[in-house]
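Please treat every number below as a calculation from the coordinates, not as lab data. Please read these numbers as outputs of a predicted model, since none were measured by experiment. Cβ atoms are built from the backbone, for glycine too; each structure is taken alone.
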Structure I
Amino acid sequence: MDLKTQRTFAPIPAEVERVGKLVLDAAYRVHIALGPGLLESVYKTCHAYELRESGLRVETEVPVTVVYKGLRMENGSRLDLLV
């Protein structure tokens, strides 16, 4: 990539960095404790628990509306976790 095409980005705000670290640390704790092979729902429930224990507000299975060129789709898409 030459200097003309190189992009610069604004620094990540400290609060976003802090929350991101808590999310990753919680996921790591769950992975270490449970290991592989369980259902996604088990990991999601445990991850949400860890995040709440860290003092974060967490919602699970949050509906997401997709809009494409004015077409609004309520097709059942959901966020696993909203932190």
Structure II
Amino acid sequence: MIGKILKTMRKIKGLTQNELAILTGIPQNTISQYENSKFEPNYKTVETISKCCGFEVKFISNDIVLTSDNINRKEL
């Protein structure tokens, strides 16, 4: 599911996988594997790709909206 979302964000921004790779520093073949659900990116990678595509990562549940701006993340 996340792969389809990443691909959609990239296409809306009008970027090729190679252009996104240059902007993010993530290898093009890795981006392809994320988009084809061969590998699942970690949160930081999703956030990096989202920002490059002009999107914000949000988690919504009933009346609660969590974003990277209003939560304190700890590396596990």
Structure III
Amino acid sequence: MHKIGVLEARSTLPDLLKRVALKGEHITITHRGEPVADLVPSGNTAAAIAREAIQAIKAMRSGKISQKSFAEMRHRGRR
């Protein structure tokens, strides 16, 4: 979970939304150091991320995807 101040959140909201939607990050917005809100993926987005990960693991196990390709996908997910 990443914490960010309300002023910074206001100026970087589009980027924060991309991080939440595409990477599944959870971001806590703080005001004077106290948590006031959380940006989290919607239920549909979180489920889609999980399904994609499961499909990638199954593909790797069946030999349809190389270990190198899987490692690259895993690295993209950690950005």
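Cα extents along the principal axes in Å computed as 37, 28, 21: which structure among I, II, III?
Value 37, 28, 21 for Cα extents along the principal axes in Å corresponds to II out of I, II, III.
With distance in nm of label points 7 Å out along Cα→Cβ at positions 5 and 29 coming out at 4.3, pick the structure among I, II, III it was computed from.
Values: I: 4.3; II: 2.7; III: 1.6.
Computing distance in nm of label points 7 Å out along Cα→Cβ at positions 5 and 29 on every structure in I, II, III gives 4.3 only for I.
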